[in-house]
Structure 1
Amino acid sequence: MSDALAPTAESVLLHLCQSVVASPDEVSIEASSVGDDAVRFDVSVNKDDMGRVIGRRGRVASAIRTVVGAAGAKDGVSTEVEFVE
């Protein structure tokens, strides 16, 4: 995990994603700065678990983005979460 960008948001995101998937060891997060006070998280999971993190009609992904956004506010940044294959 990267200590500088948004440690609270990143740890919350990691915990949420690992809790949802069948293969928690295969969850990886890459954080990058997207401006002065914004952080983008690219989340990679096992291809069989992609449906689990997105959920029906994107509801799980939306909920994850909401919670990570609140954690990012604690870090003083806005967040973007993208699920990549």
Structure 2
Amino acid sequence: MADEAEIREQMIDAFGEADYPISSPMDLVPALPDGPGTTFESGDFSMTAMELNTKTSGGDFPYDDVETFVDDIIEDLKDQGEL
């Protein structure tokens, strides 16, 4: 079972380096430690940033801060049964 708080923390650390506000997922790529291959893992959950972009709605851009962006991604993953 994945630990939602752990995934949230990993995403905030990775996406937090972006230059906010962001207007598209492409604004996040330069901030990611391993680019689109940056992986978020906890328990049986493992997904790269690229997979997040294809398996979720991608969010409701623009975003002014990392917390709001990550909240939306986590909610989307929960809605899809991934978390």
Structure 3
Amino acid sequence: MSLVKIKGKYQVTLPARLRAEAGLEIGDLLEVKNEGKKITLTPQSLVDRDIEISLRQYREGKVSPAFSSARDLIRHLHREARKLKKSK
């Protein structure tokens, strides 16, 4: 059992061991429920975090163009690989 102290703005810090066991990272979302005199924090699925990362990358313009076929995708990948080789 771990004890935490409620800070001035009703903030609490989760102990590192518990964060690690739950697989929590900065930016993760927790669902908070009040069950009588008990408060539970439940991590949201990783899909939620992956969607947030994908949306951020989309807003930053870090997306690949659409391809009409697998052949077009492969051509694009080959071009990008050649660019990377030249930049080294």
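Just so you know, all these numbers are worked out from the coordinates, no wet-lab data involved. Please read all numbers here as calculations on a predicted model, not as lab measurements. Cβ atoms are built from the backbone, for glycine too; each structure is taken alone.
Given a value of 19, 13, 11 for semi-axes √(5λ) of the Cα gyration tensor in Å, point me to the structure among 1, 2, 3 it was derived from.
Working: 1: 21, 13, 11; 2: 19, 13, 11; 3: 44, 16, 12.
Going label by label, the one that fits is 2.
For distance in nm of label points 7 Å out along Cα→Cβ at positions 32 and 64, which of 1, 2, 3 scores largest?
Working: 1: 1.8; 2: 2.6; 3: 4.0.
Of structures 1, 2, 3, the maximum of distance in nm of label points 7 Å out along Cα→Cβ at positions 32 and 64 occurs in 3.
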